[in-house]
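Each reported figure results from applying straightforward, stated rules to the coordinates on display, with no laboratory input. All figures in this text were calculated on a predicted structure; none of them were measured in a lab. Cβ atoms are built from the backbone, for glycine too; each structure is taken alone.
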Structure I
Amino acid sequence: MTRGARKVLLFGLVICLTGVAACQDLIVKSPDSDLIVEDFEAAWSAIDADYPYLGFKGIDWDSIYTEYRPRAEAARGDEFIGVLHDLLGQLQDGHVFHVTPGGSEIYPWIPPRRVRDQGLYNPFVVRGYFDRDLQRSPSGWIEYGILPDNIGYIFLASFQEDYLTEEFGVVLWSLRSTSALIIDIRQRIGGSLQNVDAVVSRFLTGSLTRMEYRVLGELIYIPPLQPRGSTPWTKPVVVLINGLTYSAGEMCAEMLKQLPYVTAVGDTTGGGSAGNTQSAPGEYRLPSGRYISIGTTDWRRYDGLPWEWNGVPPDIRVVNTMAAIRAGRDLQLEYAIDRLK
């Protein structure tokens, strides 16, 4: 069978459910009644057609087909969930997931740097460096305060929702009398371009060229980012990153790194640049009603490489350790403070 012949159209599939299953079918169903092979073909073909990093990752997707098609044919009932899970895991992509019959999102692969740095950021340890309690923005998603050396500190809890477009400028303005600033994005997973723009634009004195961006392989032009606010922040900035900085957080770090007064401190980020967009949402409903989600977009760092797998490296690498955290110390934050004094 040729590769082209194995591809199927996913959109427009209509699921017809007829009859009432026998009791034994509730436990073990035949492949035909579960559309297992059809689900496998649809999932494999969606990835073959739309996933942007098969070549970059050196994945021989045709060989994966040869290996997994017999497993799909042999699966019975919910056994196919394991087959689908393993198939998606071959992509080694922290954005990819499938949804169980109960509605849970299951991610088959976790980036190693996210595993490595799990537990190496502790908000209670961070708060020990302040003389007073951190303040919170109205949404509760931004924590901020002033360190003893008149260094401002902002922790961003997410790049989701629209709170950054409303609140970040106000928080930054409240810290305008400080001599320098630390932006802590060591826990960021996911979010939108609009929220990244809401942060980065406040540090611009002129336009900033966008990174290379493709949707389903097509190069998309995005106008340069323009400054926002009447008074851009141009005093020294340290942005703290680690392996849990992911997706939109990595985009924010990479863009801020282009500014001469910003230094990225910490460790290389998690490495997840395969996102999606409204025109290519990346969610594919399979013939049985199950669905999967994969990335359909390809973002590149300013050096032309994707941050998928690669991550965004810091300008200055400082490694936190569990021993330091247990002792109440955050080595990355301490380095940032010493640098900005």
Structure II
Amino acid sequence: MQATPQTFANRLVALGATLLLAAASHATAQERVVNLYSARHYQTDEALYANFTRATGIRINRVEADDAGILARLKAEGSASPADVILLVDAARLWRGEQDGLFQPLKSDLISKRIPPALRGADAGQGPQWVGVSTRARVVVYDKTVLKAADVDSYEKLASPALKGKLCIRSGSHPYNLSLFGSVLERRGSAQTEAWLKGVAGNLARAPKGGDTDQIRAVAAGECAVAVTNTYYFARLLRSTAAADRDLVAKVGVVFPDQAGAGTHVNISGAAVARSAKNRDAAVAFIEYLTSDDAQRLLADGNNEYPAVPGVRTDNPALAALGAFKAETVPIAKVGAAAAQVQQMLDRVGFK
């Protein structure tokens, strides 16, 4: 049958409509986004976002604040929140967000295979509501002219009368310390932990102030003889080319506590899918990407953290210099859940 001009016209119209639909579909795919609320303020994370977008075409819109600010914003926004993925830097705050109903179950076979159960939130059968994507150890630094490593090789020794007036530490209520103290609570129980906290508070060289790097500098300056810090703060100083930082590092020693016992406390940066996520599939894809070998290496090499995925090899000279260590096995979800009880203990013993 010979086609008429009208038939050709109809075909052209149909073809045009098909092309327009295809173009619209392509544009929509290119415009896919993940709205990220992040408490990670590390410039090196830019490579993570760029690589994810390059691989998937999904753009990252980012809002930054601290953990508490992000949780407060999610509460205020409610179901109208545009947030898809939440990145927080402490297990206690992740647990708080879960308890406040701000997250949703994270269902992913890939993530379940990659991230060990001890580094995930509790799973009630629908998947955890948050997972660790990187780890950091809470270690002890000490003045090598005043103390020996054996004097501070356990968290318990931080409460020893021998360290009276020699300890520097940031606020006891800071999430990093709440998680450390929560780990001690899980290991030792309420009575022993509260007695230990009272001993730690009694050993302070000064009122708690500043961040972890300030504690390291205080030890090097002779203001105190021992302090507590996350490993990545010390690793930054190790990698620094500044003469002052090199001099500082030379003055202090580092101990991974409890290597002969339960192991050193490890905290996490963790990810969750927001309860109100409008781009849920893209959000899960982003968190899955964070568990990939490439992303785990970027987290470790860029911000001096440790991979959350077992067996991922990194090339970070500072972490190599710190050496291998035995990490505790206390589930991070239990550590996070202990924060409220720990805070009550801190209030009772006067540890600000």
Structure III
Amino acid sequence: MSWALATRVAVVPVKIGRHRVGPGSRAVVVAEAGVNHDGSLEAALALVDAAADAGADVVKFQVFRADALATATAAAATYQRTTGHAKQREMLRRLELSDADLARIRNHCRARGIEFLATPFSPADVDRLVALGVPGLKIASTDLNNTPLLRRAAQAGLPVIVSTGAATAEEIEAAVRRFEQWGLKERLVLLHCVSGYPTPTSAANLGAIAALGRLARVPVGFSDHTTSVAIAGWAVAAGACLLEKHFTLDRTRTGPDHAMSLEPADLSAYVAAAREAEVALGTGRLGMTPLEREVRAVARKSIVSACRIAAGTRVTPEMLTIKRPGGGVPPDEFDAVVGRRAERDIPEDTVIEWGMLA
């Protein structure tokens, strides 16, 4: 599809609880608590508080059963080995949340006025979240090609947010086709993502946000694995309708995601950067703003007499010049002034008004 055609295709906004995700609305900020609770319900509740205090719209966790997510021999990634576990399953077991824990977290989110989301990793996890009454589902980049999980998520009838990290262009295109076939198009948000932990700012590739939107014609956003605060504003300027950012109570903890997460103060700054960018972007409409009126009046120019022009004299180009301020006959009417007669004497260095001319 050409860029010109893509810009004429309407993007249907998606509602995540109280929040509208799509062009024309402020970016929805998802504070990704993930597994940074380290298996502690008390820490999870504190993460909810921190996200709400930072001004995030949504706080998101991860829901899984370790035995169903990884084989006994699945090796941990390099960044995960900071936990002291060489195998994924060993690490994941201590990061599980029970259904009772999730219900407590959901209720605390409601009390704090922040939406509760979670990432399921299996069809059974989708069912657990649906039973909790979540307003949407978030699918991790690693499951972009997980047909059983994606199909169950689509069948749930909820909005679905899908990250695209580490996927080839062909895999993203294939996933978009599947989503269309499953009738998910009007409930779908896609996130550009770079699956590096952390991602250097130089590798963020924010230009892919717009490219993803042109491909899928759905609301798009950015799942951010950098440690930058300022990048929130850049992503909004690049077209992100939703931002997802990992955060923690303490970056020095030994869990797999703490080191690449923002602490609460930086999460607040991240949200502020997104909001400042939205204000700076404005409406996008062309035309003068009220702020510019004074400068326009004093810095724009008018046609001015370059010499004394006696009454009855036919005006020639040599009799005119262009000077500040504005407010008189504008310079683009220069040719219309030439050849007219002066109704009265016009002193040198006078701003020309139409009433001075016959």
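Brief remarks follow.
- At a computed 0.75 (FRET efficiency 1/(1 + (r/R0)^6) of positions 144 and 192 (r between Cβ atoms, R0 = 25 Å, to 0.05)), which of I, II, III: I
- When mean count of other Cβ atoms within 10 Å over residues 216-223 is computed for each of I, II, III, the largest belongs to: III
- If Cα extents along the principal axes in Å, for residues 88-135 alone is computed and equals 26, 24, 13, the structure in I, II, III: II
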